[in-house]
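Quick heads-up: structures coming right below.
Laboratory data are not the source of any read-out in this text; all were calculated from the coordinates shown. Just so you know, these numbers come straight off a predicted model, no measurement behind them.
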Structure 1
Amino acid sequence: MEIIPQCVVGLTWTLKDTLGEELDVLSDPVEILLGGNDLLKKVEEALQGHVAGDTLDLHLEPEDAFGDFNDQLIFLEPRALFPSVLEAGMSFEGAALPQGMNPEMPRDRLYIVTDIYPEHVVLDGNHPLSGIALRLHLKVESVREATEEEVGGGTAGTGFFKVQNAAPGNQTLH
């Protein structure tokens, strides 16, 4: 079966930065709904017309992947608002941030703790791969028709590459 919108594609991949450093390797296939909310538009476009067994090598600029780095998504918040056990790398969903945070923080983001100071915590709402050009090697492991449930839900259910609108005109993956 040829890949067309509204089909489910089983993919494996290797994701690298432009210097060749491996960022992610997926050797067990994950199913993605093409034409839903599971993939970046540029990747969906590249997959169309391919069949199981095909491989693709894509170069994705930040605007086609996780967006440009936005320094307006870095926030310095009072340490007292956070749990006593706090480590760099921990994440907080914007909708579940503690009371008292900056009201201008978008609540539809995932925030990563990047630095902890005695009085403040630095939160970064950028995707960890924002601002980075990427090389993506994909292998199409399988192709099948999507179920009505998958099409209606806009996803194959894995939630692995969920596309979320983070800011007007900007889509990021989480």
Structure 2
Amino acid sequence: MARRPLAAAPKKPKGPRTNREITNPKVLLITETGEKRGVVSLDEALAAARSAGLDLVEVAPGETPVCKVLDYGKLRFENQKKKAANRKNQRTTSLKEIKMRPNIDTHDYMVKTKAMQKFFDRGDKVKVTIRFRGREMAHMDRGMTLLAQVKEDFEEIAKVEFEPKTEGRMMTMVLAPK
């Protein structure tokens, strides 16, 4: 015997309930001017909204929900604009990586620090990686002094998020803008 598929769950409407979606027999009514009319029947509240040419919107559900007479389309539009503004203002920080060698030349170091400066100005975190190859592994102290130099150069605009640590042939440190 084949089983019948389960019925799909009813879709939950997004946003507040409006007009005939409100089921409570009594509601606390607030008019379009913001005046509290008190607890009234649902039919009376709907009639007040209809006479104003607006919608009855449930702003606070509960035992006796708070319902306001307003233009629901306008409310949705304003909420959409607020969400868009919040998305526009939010900033995601990304982690940028700068790779160096322990015996880096002065000019190359200056180029790397200029790039790091740009990253900090944009609000990004910077991961400084020093890669050791071959016999450079015998001079791990050079990597530590280089990372100490980076830390010193950027102490006014960045803080050390992760102290220098060695993992195999790599030494890393993470800096974040202050």
Supply the structure label, taken from 1, 2, corresponding to helix-only ellipticity at 222 nm (-39500 (n - 2.57) for each DSSP H run of 4 or more, over all residues; to 500) with the calculated value -2000. 1
Origin of the derived value 30, 14, 12 (semi-axes √(5λ) of the Cα gyration tensor in Å, for residues 23-78 alone; candidates 1, 2): 1
Where is Rg/Rh (Cα atoms, Kirkwood Rh), for residues 111-150 alone largest, in which of 1, 2? 1
Out of 1, 2, which structure matches 15 when relative contact order in percent (Cα under 8 Å, 6 or more apart) is calculated? 2
